[in-house]
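Engineer: Next come the structures, one after another.
None of the figures in this text is laboratory data; all of them are computed from the coordinates on show. Because the structure is predicted, anything quoted here is derived from the model rather than measured. Cβ atoms are built from the backbone, for glycine too; each structure is taken alone.
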Structure 1
Amino acid sequence: MDILAHALWTAGAALPVRRRLYLELSLRQAIFWGVFPDVFSFAIPAVVRIWWYLSGTTSSLLPDPKGPQHFRFVWTLYYASHSFLVLGLVFGIAWLCAKRPVWELLAWSVHILIDIPTHQGIFALHFLWPLSSYGLSGLRWESNWFLAANYTALVLLYSWIWIGDRRRRLLKHSA
């Protein structure tokens, strides 16, 4: 799924959770962790490709299939950042360091859960990496019908949140 949709789904999940469970939950941190797996995987090669393009090293921002494979390490970053096992380890370390659960990190799990059924082929998630390379070949998130359905669902989610907030405010003012 695209990074914007990940950010919107993360915020859309965090807002009701924060309200209903009365958690001290930073929305900004949750959104950061909700997009973290893709940023961690693809930021370095994206910046390098942009630099190469701007400096004239390459004439395209897209990788050249006939060119050398400069970014093989990206797959290790991708598998690590999309693994529940790595997330569990990071969550445990953060809990030990902060002496409390860092709930915002769970937005990372939302990212993984969304990506499992919406990635296929070489991008199928190895969500139990490094213990398993099993990956479910799901839907193509970039297909037009899925993008339309996804953003329609996001509009409905945020409408529901907005209506709920408005109803709470009206009840608070009328009491």
Structure 2
Amino acid sequence: MADYNSGYTGPQIDAAIALAQTSLQTVDTGWGDYVDTVYTSGSPFLVSADTDTVLPNNAGTVIETQKPADVTTFYNGAQITGRNGDSILATIDAILLPTGAGTTFVELWFDIGGGIGTLYKRIISFPKGVGVARPLNYTTAAYTLNTWEANGATVYIRANGPLSVYDIRYVITRTHKAR
């Protein structure tokens, strides 16, 4: 039976494994957290009924201490950035407050422009009705190809009635680095 560890000592193998794990952790994966500091419960962002609206996030508070070294930023204050071939997990958190009796649902999606446009559209309903704040936690896995890299992904929101939005936060995690 062949000994595949011939010539290598235990410490050398341990060092190689540690290097591989560290490399994977610091180079390939990581995350960024981007919190809007403009729209609060006292001064919410207003969404008009039946209107495609960019969901704002000024990235006033940013945590990027764990992003991969080859990523400048995951969110530039206007778009979620991407690198051709990467895979990401994107989470959009916010508080949604229906302000009209007819506001029963909201849609959220990414728009990357070009010939692709809308991606990952999701409908969220409001079973509690008007005046009841609802936490939004929209999380989706996505892959980013050349159109996303060129244009970024803009987050859009649309409601079937008037709506207030505040406490907006984006958490973007790279789960796969392009080959």
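Engineer: Out of 1, 2, choose the structure whose coordinates give mean count of other Cβ atoms within 10 Å over residues 101-108 equal to 16.8 when calculated.
Structural biologist: 2
Engineer: Assuming 36 is relative contact order in percent (Cα under 8 Å, 6 or more apart) as calculated from a single structure, say which of 1, 2 it is.
Structural biologist: This figure was derived from 2.
Engineer: For helix-only ellipticity at 222 nm (-39500 (n - 2.57) for each DSSP H run of 4 or more, over all residues; to 500), the calculated result is -3500, so let me know which of 1, 2 that is.
Structural biologist: 2
Engineer: Given a computed value of 41, 17, 15 for semi-axes √(5λ) of the Cα gyration tensor in Å, which structure among 1, 2 does it belong to?
Structural biologist: Working: 1: 34, 21, 16; 2: 41, 17, 15.
Checking each candidate, the match is 2.
Engineer: For structures 1, 2, which has the highest computed value of distance in nm of label points 7 Å out along Cα→Cβ at positions 117 and 149? Provide the component values of the computation, followed by the final result.
Structural biologist: Values: 1: 0.8; 2: 2.5.
That would be structure 2.
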